Structure I
Amino acid sequence: MICRACKRPDLLRYLPLGPHPPANAFLRADQLAQPEPSFDLDTHVCLGCGLVQIRDQVPVGFFDHYLYIPSASDTMHRHFADFARGVRDRFLPGADSLLVDIGCNDGLFLGTAHNMGIRTLGIDPAANIAELARQKGLNVVTRYFGPQTAADVLAGHGPANVIVTTNTLNHVDDLHGFMQGIDTLLAPDGVFVVEVPQALTFVEHNEFDTIYHEHLSVFSVRSLVELYRFFNMSIFDIENLDVHGGSMRVYARRGHAEANTVVRDWIEREIAAKLFDAETYRGAAQEAFKIRDGLLHLLDRLKAEGKRIAGYGAPAKGNTLLNFCRIGPERLDFLVDRNTLKHGLFSPGMHIPIGGPERLSADPPDYLLLLAWNFAGEIIRQQSGFRERGGKFILPIPHPEVIE
């Protein structure tokens, strides 16, 4: 396996998570008895650039119909509104400036920018999700992004002054093909903004469940520096973000430049955290198995005491955790999620039924396992009634604990 960012060979395979179905391959009731495809989820790291990665095994066309939408989270509404204002104020002074959002999903960020008077265009391969964006009056191209799509968009809309991609680059196998498309579409003085989970918090907080067959990579700053170097681009700013358990927003533009203070500081932090040291990842693997064993011990003890346990959230990361720990309906009675696209379905692999949060009032459990732990604060605030009735929360990452 060759690093998809810097192209170095000989990656370190450090965490075999076992066979997993695609994390967003939710099932209907009539599919539960059918064979379910699964693939080994083996986590590797490039010790040269710090890119954590897995092999691409997602079935062809998987993203044509997708079930994740950011609009289900209040946190993401605020997050993208702030982002859109920042992009407009810093980089889009003219009314004719074009903002392109690759992986625009249901248009949460794109719609906010559009409503600010920015000329926008979304690109997303998921027809069902893109239609949700179009219903908001947004212009969306339903295609996978690459050199040809970039050339077609350039011909039809002109160069992009800003290209944004949020939590999409980590889904891309061919990073160099993707960057060829960016090189084609971006205006000569344009800005390319990537928002992705960061390797620092991934390692420091044991966030192994954020690895799944659609999340092919977890980026370090050094991995992006080395990737961009192939395309004569350099990073000029980085923002540290709390969302998704720790993310970063990385700003780049054309031209080679010496690393500025911001970039140097990030890479120095990565070196200090030993992100390029094999022992760091061997230790992280041991911690992942400790989390699994500790969580299973806690759940089994509670079930032995007669407690009912449900899961809050049906995120992709939750399915990595459930399948790695082999947590099924015998341990979790049901899952709830605000995303209505998942209601009435079953989790991949473990086949736990999914409903809406209203079930917590109609059929109250004693404990809620926060599978969407990256939104723990928001969930606990929303579920104040559950807490007032004596309900307790279980936080699985960075280590299993009960929150009363």
Structure II
Amino acid sequence: MRISGGGRCNVTHARFEPRDLARYFPRGGRELLGPFHRWQPRDTIAWFTERGVELKTEKDGRIFPVSDDSATIVDCLMRAAAKAGVKVHTGIGLKKVERVALNPLAVAESNSVLGATRSTFGIILTNNENIICNRLLLATGGGRSSAGFSIAQSLGHTLEPLVPSLFTFHVDDPRIKGLEGLSAPDAIVAVKGTRLSARGPLLITHQGMSGPAILKLSSWAARELAARAYRFTLNLNWAGGRTGAQVSATLSSARLAHPRRQIATWNPMELPARLWERLVAAAGIVPETVWTSVSNAGLQALAIQLTAAEFTVSGKSMNKEEFVTCGGVRLGEVDFKTMESRRCPGLYFAGEVLDIDGLTGGFNFQAAWTTGWIAGQAMAAARSE
């Protein structure tokens, strides 16, 4: 959390209708629909506001602390935990969790007993301390090294395959070489041969391509791209979804309107000038050519570069501001009314240890807040029974 959002912590997103919010989760959206009716971004905002954290909404809907400092969020959570009497132990991990039958000997041998009258779990910590408890919440995040996955499996749960989500593409192509930092405001990217696509700004980087369009596609296509070892052909429409025919018409109009201007220096598309020059060259048009001298075939070739360009992707890099895993505990094995396991009563889940992941923009944090709140409420209710 402290390093998320470039150190600013993208707390949630300004999507307040549950069905709309659920659309931003490639995995888990259907299951989260009910929970979002109980705890959604509006509730998250109210929770932090009540505890003295002022939030702001940016133009794209992302919500950050006004301080632009993730420490504001971390400190708030730590204060709330302390006020609630939560005991935080650092530098200690879980070795093993087992279901146990409570008996006097188990209690006597335990260094710490939590809810001993209903204990069902024996927990062994890395410092060899033993704890017995009757309710256990796994909220360990989604990294491949997360102990939550192995613990869930040991308690009878199935894991969906773990693969990265939200990553950038390695592309080595002369059309974008040396254009690092340039962006197209509205692009459509797709995995050739599939129906997987995404739309949004696209950023050219030192290693290839990034930006919202690429990150969205990497999320929706996480399993497909892992199966292809991150080597595939990327179809790219630089023209904001306009078809080849529409772009051809725009280019023909430009030829009529500005016949004596050089094609490389007058750009009728909303693209950076240097990128436009590269696409003109890729279409086989000499940059110094004036518009009136460009043949219909030349305009057609340029329209293809603008709307149906193909790029070879040779690998991936994790986006430095996102740490998201596709995969985790199978959702059908969890009751989303309480976040309790259907296979192991007393065991609860929250966050990305589940097979839930959202697009970039605060959605993954919101899923964590929602599932964590529901699990906490259910565990507290079970305690009072």
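Since every read-out is calculated from the coordinates, none of them should be taken as a lab result. Computed from a predicted model, the values in this text were never measured in an experiment. Cβ atoms are built from the backbone, for glycine too; each structure is taken alone.
General remarks:
- When FRET efficiency 1/(1 + (r/R0)^6) of positions 5 and 21 (r between Cβ atoms, R0 = 25 Å, to 0.05) is computed for each of I, II, the largest belongs to: II
- When relative contact order in percent (Cα under 8 Å, 6 or more apart) is computed for each of I, II, the one that comes out at 22 is II.
- FRET efficiency 1/(1 + (r/R0)^6) of positions 85 and 253 (r between Cβ atoms, R0 = 35 Å, to 0.05) from the coordinates reads 0.95; which among I, II: I
- Read-out FRET efficiency 1/(1 + (r/R0)^6) of positions 173 and 341 (r between Cβ atoms, R0 = 41 Å, to 0.05), computed value 0.95, structure in I, II: I
- With respect to distance in nm of label points 7 Å out along Cα→Cβ at positions 157 and 181, the largest value across structures I, II is given by II.
- A value of 1.23 for Cα Rg over 2.2 N^0.38 Å, calculated from one of I, II, originates in structure II.
- Parent structure of the calculated result 0.35, given that FRET efficiency 1/(1 + (r/R0)^6) of positions 77 and 205 (r between Cβ atoms, R0 = 30 Å, to 0.05) is the read-out and I, II the choices: II
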